[in-house]
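These are the structures, in structure tokens.
Computed from the coordinates by the stated procedures, all read-outs in this text should not be read as laboratory data. A quick note: this is a predicted structure, and the numbers were derived from the prediction, not measured. Cβ atoms are built from the backbone, for glycine too; each structure is taken alone.
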Structure 1
Amino acid sequence: MQTENIRKVAVVGAGTMGNGIAHVFAQTGYEVHLIDVSKSALERAVETIRKNLMRLLNKEKIDEQTKEQTLHNIHTFDNLFEGAKDVDFVVEAATENPEIKFKIFRDLDQITRPEVILATNTSSISITRIARQTNRPDKVIGMHFMNPVPIMKLVEVISGYSTSAATLDTVIALSEKLGKVPVSVSDYPGFVANRILMPMINEAIEALQTGVAGVKEIDTVLKLGANFPMGPLQLADFIGLDVCLAILNVMYEGFKDPKYAPNPLLVNMVEAGKLGVKSGEGFYDYSESRKAEKVAKAFRR
């Protein structure tokens, strides 16, 4: 399928990544079917997109017509069949759980036309394993956007073992149409971004757990010493500690290398429901502000 034949796009999953992906496609002029089993998640997603568009409008980065047209381009569905049956392209952005993704791809394979490319926004799960759930492994590919999607330029485009060159070329061209910078990478656990990023975050948590330094001290060292826009612990909160744990577990399982084993402090925080910004507390306290202004009580010295 050529990019000019892609007009209607399904985005499966209305969470942080899904609503961002829907926003970008809709703002670029595509008709978007945003699909989630939760009606409340769909409502929150549309409201988030509306707020983000207003922010862009206030900064004079878009005009009122673009804002209204973007919202007009988005249609919500709480039924996968109804939402995906007549689309030209699919991006799956459901939770980072292999069995959930496998089920979605088995269903999508039955619902969509045979020529439709099925992309996944997975940050770590094997594209080859996902493709194996379908009868079109040559048309299954990774399209890993970065968070926040409307702002970040990078898209990792990951070919599975059977992904065709035509599928890769189409997704690279489509990414460029969205104003993104696509980078082609191979299908190994963590791909490139998370294979480098997650061990760094894990090591920062290790330094905190073993008393090398406090939360703010660790983040300050990386911000001022390595010119990072935010420190690794703040970034972990922003990504979601549950997401970090899931990615590390996938990498540990895939490589069987102890360097990818999640730090016990990270495991305990996820078990306690301290997931970062999304839960109101992680390494920082977000009860009053979404900014990392106050270190969480558990880590204050």
Structure 2
Amino acid sequence: MAHNEQLDKIINEDGFIAALDQSGGSTPKALLQYDVDHSYYKNDTEMYDQIHSMRERIVLSPSFNSKNIIGAILFEMTMNKEISGKKTAKYLWEDLGIIPFLKIDSGLESEHNGVHLLKDIKDIDKKLENAVSNGIFGTKMRSVINSASIEGINDVVDQQFKLSHQINKHNLIPIIEPEVTISISDKENAEVILIQSILKNLEKMPKSNKVILKLSLPEIPNFYQPLMNHESVLRVVALSGGYDQTNAIKKLECNNGMIASFSRALTEGLSINQNDEEFNLIINKSINNIAKASKT
């Protein structure tokens, strides 16, 4: 029953998907943004405890609720930890009505043909079974596109869709994320190749399979509209990709039907040094602004 309720929420409700899934490589940067430098931790365990404390503080903020937030993407360590004495994913859904997703990729291969493919995800079926047992609704995998390379982009999209079939078999909804780096000179050309490759893969998908697409904000407004109209796509969501919050919101407002799935742009301005009143004021403003842009 919960799955059907969550499916309906993803398709029909206003709001955005919060990205709380910084992993090993991006955790130090995320902590620095929160004014937590290396003096706060001596090893990886302590580092992950610090990032969990930050995420827990965000989730427990009064404005982090289902009025503006449809779902949240978690790092595996976050899923295995608790918030208010309950496993994180179960707390999100049972207490807040927010749909939990899990980042399942194991990082990126070295660049080849202008792209970073996903590293092999070891024991993927066990990982997916564990996700289901923890109340996870869907998954997320991130690849990176650094050039308008037809061969490279097709490789990225083909790999993502191949994995999405495996994820769908576990009754999980995959978020496919082929991120186009926002600073590349041929970004618009890369997006032309990307949409063609995605549409080709969507046409080959079994009709019963569904995906969510997480894409960089496009150079041409409403460029991804054809993807939103496809019967196999539940939502098209935008990553902030290095844009600050103001610019990410401005770009999102130009893309009707696209909703946010921001990470850095969501946590912008937050600091471990803020008291709860200051912290809650900033996250409340960010959530409201991002939700408002996701409704345009």
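Distance in nm of label points 7 Å out along Cα→Cβ at positions 23 and 55 was computed and gave 0.6; which structure, 1, 2, did it come from?
Checking each candidate, the match is 1.
For FRET efficiency 1/(1 + (r/R0)^6) of positions 207 and 271 (r between Cβ atoms, R0 = 25 Å, to 0.05), find whichever of 1, 2 sits highest and give me its label.
1
For the read-out Rg and Dmax of the Cα atoms in Å, a value of 19.4, 59 was computed from one structure; give its label from 1, 2.
It must be structure 1, since only it matches.
If Rg and Dmax of the Cα atoms in Å, for residues 111-246 alone comes out at 17.4, 55 when worked out from the coordinates, which of 1, 2 was used?
This value belongs to structure 1.
Can you spot which of 1, 2 the value 13 was calculated from, given it is relative contact order in percent (Cα under 8 Å, 6 or more apart)?
Label of the originating structure: 1.
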